[in-house]
Structure P
Amino acid sequence: MRNDSSAIHFRKELQAVIASGASLLNPEQRQSTIDYLKSSIKGSCFVNALGHIDIINAFYTFACLKALDGAEKYESTLINTLKKCEDPGHMDIQTLEALAASWSLVTQEAPDKFLPSEIADRLEALRCMDGAWSHITRSRHCSVYGTYLAFSAFQCLEKPIPDEAKVIKSLNALKSKDGAFSHEMDSEHGSIPSTYFSIALLKSMEEEPAHQLAHWVLGQQSDDGGFLAARIMPFADTSSTAYGLHALKLMNKNFDHLNTSISEYLNDLILNTGGFSAHCRAPEADVVSTYYGLAALGFLDN
């Protein structure tokens, strides 16, 4: 086993890139984004827009605050949030991954000694018949996104990924007819998220993605400078832009010629009230878009 989990560590790599992206914000943008993220803290916990404890929201909020303002001020808030979450045996795969990723960021306290095994057992219970995972509970077939989440969770738990070789066949079944990857079988066209997740998974298993994928990814840049999630989308979005840049980086493709257009696109999505919006028609920021907006800026800086 490579580093007890895989050849690359998805969340650790992104955290370093997000720190680079945070360094590119001007002082006003940085402070307004910190203030926006801190508004998620209520009663010593991270909460979502509805005021409910939300592990996924907590992970993204803390990861951004760690990059922008240091972890020390907010780690106790994250620990309090994690201790109030439900039994992992009832969680879906998105929440399991966020729980594992959150604990991997904590330095002040260790999780309950049984928690990693409980999460791993739940992940195994969620595995699909075809050997990989889906983000849709009780799905008969895997998805690229679900498999990426499972791998990430095992990485964050520092546990080996069981029977990871089975995943390659499952991924190949999700190739689209245009040579990329899709979230479903026999698709005409791929998407940036599924293609990025597939590239990351293949690289983590020390498999080389087809070199044509880089050309496909570059072809998804839209006129506004960002990357389209899928060809039918009318405009780019923040997370797909980060995914596209990370995919190119994983394939060692130079994208310096894109830096100016993407930088302008991303700066248009930083709101005066703090944080990044998801796309040009989203009036408000959200924590997931802020996480990937900082990551996209960080890839340009790297």
Structure Q
Amino acid sequence: MSKRINLPPFPDSWYRVATSAEVGAGQILSLRYFGEELICWRGEDGEPHVQGAYCAHLGANIGCGGFVKGDTVVCPFHHWRYGGDGRNVEIPYRDKPQRAARLASYPTFEANGLIYAWYSAEKAEPEWNPPVLDEALDDGYMRFDSEPWEIRSHVQEIFENTVDIAHFQFVHGVSGFGAVELVQEGPMFRSIASVTMKTPRGEVNGAVESELWGLGIDCVRQRGLGPGKTIFTATPVEEELVRANYTFFVKRNEETGEPSNYGKGLMREFSRQITQDIPIWEAKIYREQPRLAMGEGAIVDFRRWVEQFYGPAAVAA
């Protein structure tokens, strides 16, 4: 029986694994991503770390009863201590650490109030970092995180929506659509899709700008409507299971201290649209050779671009 989505499950990319607020100094967060049990913890130095959860000694799950001590994480079973690089640095009942013992460690990057982990099937080091948004550094913007959506799909399938401009009309109800402008620079793929959007003040000609960074991060802006930026993230949990989140940066209403009316509408609309997409993603198959209509060449360009995130190890997985 053929697979519904015949793609390697975990492309090489940066992926959101937590918000910064979820992992304070001295805290551990249990996670499951990439088909593995993981922990995210932050030492006294403030640096977050994402590592495999199972102690190299006898396999205890450090996320279940483990704790942070200084800039190390401690296993609950025998109190073996591990540093931020995953190496065992202390065994409390022996004079020396076990130098061969280490936790799998994932390169970690923190920006925009989010903690990202780098996944590579071949254990390659990242050659680029996620973007830092100007809006995340501007006190005039407010930040909101959505609740997560669990989606039975694949990150490539989800982000292919950014160049499938026709679906904006037939799934999301925009009045019309035009051309797609593409810019590709290494791990960055920007699509600017012209659409006619319905608003309380009537129809507005604008565009949806999606800037993908790898296959885990999409920075979205609606041109022609108002200020604001949205980070849409999709992180593989298991094969054909993705956890998706929105992080919204919207203007503050200086009189009320609340989000602007446009910001409130933006958050409602994005949340509405993903609930429309999810049933389609979860029921469709991946067509390796789709029969495309005239004007849908951006889908081909997108699929060529994503090939860089599938190394030999990912393909063999």
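Give the label, chosen from P, Q, of the structure having the highest value of distance in nm of label points 7 Å out along Cα→Cβ at positions 173 and 269. Provide the component values of the computation, followed by the final result.
Values: P: 3.2; Q: 1.2.
Comparing P, Q, the top value of distance in nm of label points 7 Å out along Cα→Cβ at positions 173 and 269 belongs to P.
Which one of P, Q has Rg and Dmax of the Cα atoms in Å, as calculated from the coordinates, equal to 21.4, 74?
Q
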message = Say we calculate Rg/Rh (Cα atoms, Kirkwood Rh), for residues 109-236 alone for every structure; which of P, Q gives the highest result?
response = P
request  = Given a value of 2.7 for distance in nm of label points 7 Å out along Cα→Cβ at positions 53 and 213, point me to the structure among P, Q it was derived from.
outcome  = Q
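State the single structure among P, Q that was used to calculate mean count of other Cβ atoms within 10 Å over residues 93-100, giving 24.2. All intermediate terms of the calculation are to be shown ahead of the outcome.
Numbers: P: 24.2; Q: 9.8.
Among P, Q, the structure yielding 24.2 for mean count of other Cβ atoms within 10 Å over residues 93-100 is P.
Among the shown structures P, Q, from which was the value -15500 of helix-only ellipticity at 222 nm (-39500 (n - 2.57) for each DSSP H run of 4 or more, over all residues; to 500) calculated? The partial results should precede the final answer.
Working: P: -15500; Q: -4500.
The read-out comes from structure P.
A value of 13.2 was derived for mean projected area of the Cα convex hull in nm², for residues 45-180 alone; which structure in P, Q was it taken from? Don't skip to the end; give the middle numbers.
Details: P: 9.6; Q: 13.2.
Only structure Q yields this read-out.
Read the figures in this text as sums done on the coordinates, not as results from a lab. Bear in mind the structure is a predicted one, so any value in this text is a computation, not a measurement. Cβ atoms are built from the backbone, for glycine too; each structure is taken alone.
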